[in-house]
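Readers should treat all values here as calculations from the given coordinates under stated rules, not as data from a laboratory. It should be emphasised that the depicted structure is a prediction, and the values quoted were computed from it without experimental measurement. Cβ atoms are built from the backbone, for glycine too; each structure is taken alone.
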Structure P
Amino acid sequence: MSWAKTVDRSEFNRFDPSPVSVSTRSRVRIIDTHNPDIITYNALISGFARFSQPGPVFELFNDLRHLGLVPDVFTFSSLIKGCCSLRENGVAHGVCLRLGFERRAFIVSGLIENYAKNGDMESAERCFEECFCVDNVLYTAMLCGYMWNGEFEKGKEVFADMRGLGFELNEFSLTGVIGALFDIKEGEQIHGFAVKKGLLYSCSLHLNNAVMSMYSRCGSKVDAIKVFDEIPEPDVVSWTERIGAACDGEEALECFGILHSIGLDINEYTLINVFSAIGGAKFLKAAKQIQALCHKTGYLQVVSVGNALVSMYGKSRQMHDARHIFYDMIYRDSVSWNSLISACSENGFVSEALEAFSRMSDLALQPTIYTLFSILETVSNLKCTKQAMQIHSHVIKCGFMIDDSMVSSLIIAYGRCNSMDDSKRIFGEIDEVNLAHMKVMMTNLVHSGLYADALNLFQTIWRSCLEVDGKTFSIVFKAFGAMTDMEQGRAIHSLSLKYGFDQDSFVESALIDIYCKCGNIGDAVKIFRSMSTDNLAGWNAMVIGYAQHGCCQEAFKIFDEMSEFGVEPDEITYIGVLTSCCHAGLLKKARYYFKSMFELHGIIPCLEHYACMVDLLGRVGLLEDAKEIIDHMPIQPDVHLWQILLSACSIHRHLELGRVAASKLLELQPENESTYILLSNLYASVGMWGAVGKLRKEMKEKVLHKEPGSSWIQVGRTIHNFLVDDISHPQNKEVYVELIRLYGQMLTLPELELDGVFL
């Protein structure tokens, strides 16, 4: 009779999955049972444990103890399975110790799993060490525990011990260890072992999914796709990983469409992956449709999905939508604030990003390392050393100075804020300097014009026998390009070829850049024609190189070739073609390219593109149109834009607009001496000498000095420097005779009119 009722309870647990229904019906039936035995209670406890109902689980356990029944290994297994919190697991652990079940591997593995899931690896390790009856289940639980808590090296050590002790490696242990791997060679070994044991493809779906995840994590998306293609019946996890392995947003949307059409239920991870893949204006329509699906299925209220939407809209420069999603979220975590701060920073809303960071602190939300990465990027764009120092103090307070990436970000932030002393100080305080630290420091030095220091650091890297990469060579080429030192550039070019970096995309694009900057457009073209056609950076370098040399038609031709080779242009490509238009005064063509950015390629213009248009309109005298572009920009104009407008006003003697631009400049940078000089020149051009004198006096009171303009040229191994009105050069007379001759040639050229060809 008891056995029959036990079966009955198991059956209704299976067919009526409501926890409330299980609780009510099971209690009614246990009352009806005469002398219920331990099997009856085990069935009931197992039912409640399956639905994560710790209250009824412990009540039933107490009941059976009061009835004098002796719990067995199955009772404790279900009791532990029903624990959700650390406290409940601790209570269950104590009962196991008191009743002598602490050495049963089957029970201890459950305790380890619960401790690990609640983040208490110290207690999990203690359980593991105190259990002498070990088996592969126990080791697998410990391995997975380390993986869940990010202690990957310890996880790999446990796996090595398993192999050394000869325990059977099954799909669960392999799934555990493969989640701890970030080296593709190690991952390939586990993959090969799983294939050899026949555990993949039709045998273990979750192991297939773990292998796919490993390949994507290690950057080998092609291998991830190969694993997916060999799965007979992929589930939603498989499709989610496949979306994550997509090469672009279009492929991700195609996979998502297939998943949706075959009727598999999507989950929040599927949505996060697809939103992460479709950042960009051309995917906005699809993004809105998937957002509607999220609303329909209730996933819009899942915090991780909301975070992904905020981030996606930020990357698509749709700040209105990003804010709307953020402020409609019922619950916001640190990642939510990180997403908003990052979106504001990327779109030029610096003040809003700083305000969001301040509000996050007011809410007592502890900033994560990603929060500080985002806010450092913000203060870098603002070029404010004081705020960079404040964020630096937060980094120290949060204990993130041990993270190499954070140290590198601080070095970059101080460099962008023109505080090289602080940048060098942080670099000097690093205990173990690695190549990543060296590269960011070299980048800072080049950015600050300290080219010799950057090259000295490269020599230090070389002498230290650190393994350099293509990015290192590209920074060196940038330094030589800025110095227009063609001879040394060729020497490093030979060195890069010797060490096999001739096909490196960073090196190819940097070489094109240096040859263009040094005036050797022919060699730049040779490198460009020999590079791989899918190197977008190389295409961009060639377009910009032609633009810098005033070869606008050649730049347009390269731009047209990109579509022939199936290379999609990006923001930098359009900066190149717009710069060409600007140098040649081709306003109609510039307007066409500016409009086609979004219409043809889904690229939303950023500050640099607006700067090109304002510069061009200013050059041709259409100052009102230039001001209108600034007024209608969806992003906040920066100092550079107002400087361009003020300079154009000075040239064309537009006093009213010039004053507006100057006031905006002084709001943003009160100590910028260039503003005073440009405004003074404007006043002088219209004969307002009193205003000129007043400005000069104000500059003296503020101790503002304009650095004289300078230029240099390399002849052989000698670099010749020149300042404004410089007469110190030994060949001063010959230089000025040549300048006068060139000036005479310029006067004889026909004056260009702004006719239909240009406008």
Structure Q
Amino acid sequence: MSDLVFMSHEHVARMNELLAASDEVLAACAALDRDYEIAYELSGGPDGTAHWVLRFDRRSGARFSLEPPRDADLTYFGDWTEVIRGSRAARSGEPVEANLTTAGDVSVTERVADAYATAQRVATIPTEFPDVLTVAQRKVTEHLRAVHEPAFGLPHSMREPQVTRDGSRTAVTGAVFDELVGLPRTAVYTAEDGELRPVTSGKGSSRGARFSPDGRTLAFLSDRRQAGVFQLHLLDGDHFGEARPAPEVPGTVEYVHWSPDGDKLLLGVAGLGAELSGGQGSGRNSQQARERPSWFPEVDDGTDDAGWRSLWVLTVSTGELTQVSPAGLNCWEAGWCGADRVVAIASVAPGEDDWYTAHLSLIDLDGHARQLLGSDVQLGLPTGSPDGKWVTVVEAVCSDRWLVAGDVLLVETATGAVRRLDTRGADVTHLQWIDAERLGYVGLRRLDSVAGVIGIPGGAVEEVLSTDFSCSAGGFLPQGSFTADGRVLTVRDSYEQAPLLVLSGSAPLASVAHPGTEFVRTVAGKAEVVTWTAPDGLEIDGILCRPAGNGPFPLVVSIHGGPVWAYQNSWSMRYPWVPLLVEQGYAVLSPNPRGSCGRGQEFAGRVVGDMGGADTHDFLSGIDALVERGLVDGSKVGLIGGSYGGFMSSWLVTQDTRFAAAVPVSPVTNWYSQSFTSNIAAWGNRILGADPELPGTLAHTRSPVLHASKARTPCLNVAGALDNCTPPGQAREFHQALRAHGVPSALVIYPEEGHGVRAFPAQIDFLARVLQWFERYMPAS
């Protein structure tokens, strides 16, 4: 094999040596009537636009160059990737479609035909063609290493902020890469003297820290004994150090809460093999070792009992551990209600689909449970007052478990009376009882993060925080932790501000800023809030991230999942492809169409029964608005998105042919087959408002697969083999439907990924394919 790469500097130098030494080439050039220059200008090359130039000089002969042409008689324009692939195919004797445009005098090719043929024969030597994906991988790898390597061994993001009642001590979960392999580990940190310091040593990951009511003991979860299986650990005293393990529970602990008196700890425990939500990546929380022979079939007979979620209580002083949730009740999340009862979101079955119809239950520590509340939509964030008189819960239209943003309901435990509390228009995403008469909340109002304190039972509201920074702490929705005097600890960030740990009323306590975050700031451009009006008059918000300059820019519309979620102005817009694409010259629009949270339940509910309907025009009208404002090149618009964003990326290309490229990730493309293969099929049918057994319902009319004949957009269809929410067959169906209609399509299924592509090195490969796809079909240059 040759060490020369086709049209590399080394290849061109060697060809020029051969041409200069050839009398035959010199004679052929001398016979020309004048000097000539033929050039190729190819977008999307390894370093941007690639120039290939061949000059015919009557005195000195022929010579290749990789510099821009001086005065080309004829220039061919095309895509570098397509030309490389075509050249490789031509060498193999396969038919090649040039797909090039020209500028200049095409008859030049006839006048230089003899000299060209002679030069080609003399200079043809063995070469290897560059791997077009490897070029994109190099760009992505260099980008990600610049982002992450300076912080290897240090936290690069923060979540789960916690503060003691007096505000003197804090704890936060930090995500840490030691190398770009797998998922980051997590560790619990505290802020001291402006720095984040680990609270304890120990291998594995730690997270979910909670301070005791008196602030003296820190409870947290760690998998230091078995990877992926978290158990409770405790740290005592004013200074952190070595933790002591608590008695182990059967399964993995997902969260822990102190009782109001500080005597007990409530543990939410998932059995090994329990299902994960789409927001958690889908799949299951552990993979059981295969004990049967490789030929043994996969069997599902409905009797798998491994995935139940239960509640346990640890008495701290004695070490006594007791299960308090009764058999047959699956407890998705829970909190204390006084010191002798707990309140839980519960269902009678453990399947992921069962969460969407779960109810609110009050459970005594002896295991007796009674239902307090049901809902036509979803319930989450249950918590009770320290005196046990009240329970609060958030009611909301939801699309993913634990992604809850909505109205606060106050329930009197003695009577079951329910009242909706005012939160000044915020969709509430976090609740915490400060004392028996004050309830703290954190939420989302339009694009802003807000926090407040509600007087109970009167309902008077004092808003203590309103900021256009994101307070989602690297997660999906705003969260925080309150002190006794009503201050709130949050992790704040924006597209141009790396995450900060901030206690309201004080200077930032700590930051994860490092040279890698500064690199992001230098390449990621700027973000601005944009609004536009949909055809029905509804105002839609979005965040536009764009390179320096005035535009117009090629645009990638990044569609969020859900559909009930929302973008905020946040660090990297939560997706690594945003700063990466901006660095390459693309603008990226992150819209919040109808169905997004942050604008009340009526706005969120507008997508129910109409996915792929009016929301379609929220996106199209946003693109039109940016084109009209001169910010976007309307001939170069692409799509990317996961989950609902994957569905919409697939759906839009069947409804409008303007799109140059699309990358649907973890999509739904056929609601009929989704109804019989997904672990959240019933939810899908409810939010779509469809019955798959009835012909002509939205299960059929809103399935991109059944509209594939209308598509013209090249699609890169991406899925994870472990995804139970939107199984990989959804991406495969759309890919095959597109190919059947002659539309360029590629299918990429990652064998170790679930809902989305999260782990390294799969994420590098995924981002490289994304970048290569857009550079091929809508180059920024």
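When mean count of other Cβ atoms within 10 Å over residues 331-338 is calculated for each of P, Q, the greatest value falls to Q.
Source structure of the calculated read-out (mean count of other Cβ atoms within 10 Å over residues 315-322, 11.9) within P, Q: Q.
Please compute distance in nm of label points 7 Å out along Cα→Cβ at positions 267 and 683 for structures P, Q and give me the label with the greatest value. By distance in nm of label points 7 Å out along Cα→Cβ at positions 267 and 683, the leading structure of P, Q is P. When relative contact order in percent (Cα under 8 Å, 6 or more apart) is calculated for each of P, Q, the greatest value falls to Q. If Cα Rg over 2.2 N^0.38 Å is calculated from each of P, Q, which structure is the one that comes out at 1.23? This figure was derived from P.
helix-only ellipticity at 222 nm (-39500 (n - 2.57) for each DSSP H run of 4 or more, over all residues; to 500) was computed and gave -6000; which structure, P, Q, did it come from? Structure Q accounts for this read-out.
If FRET efficiency 1/(1 + (r/R0)^6) of positions 603 and 675 (r between Cβ atoms, R0 = 25 Å, to 0.05) comes out at 0.40 when worked out from the coordinates, which of P, Q was used?
That value comes from structure Q.
As an exercise: Cα extents along the principal axes in Å, for residues 59-194 alone, calculated from one structure in P, Q, equals 57, 27, 21. Which structure is it? Derived from P, not from the others.
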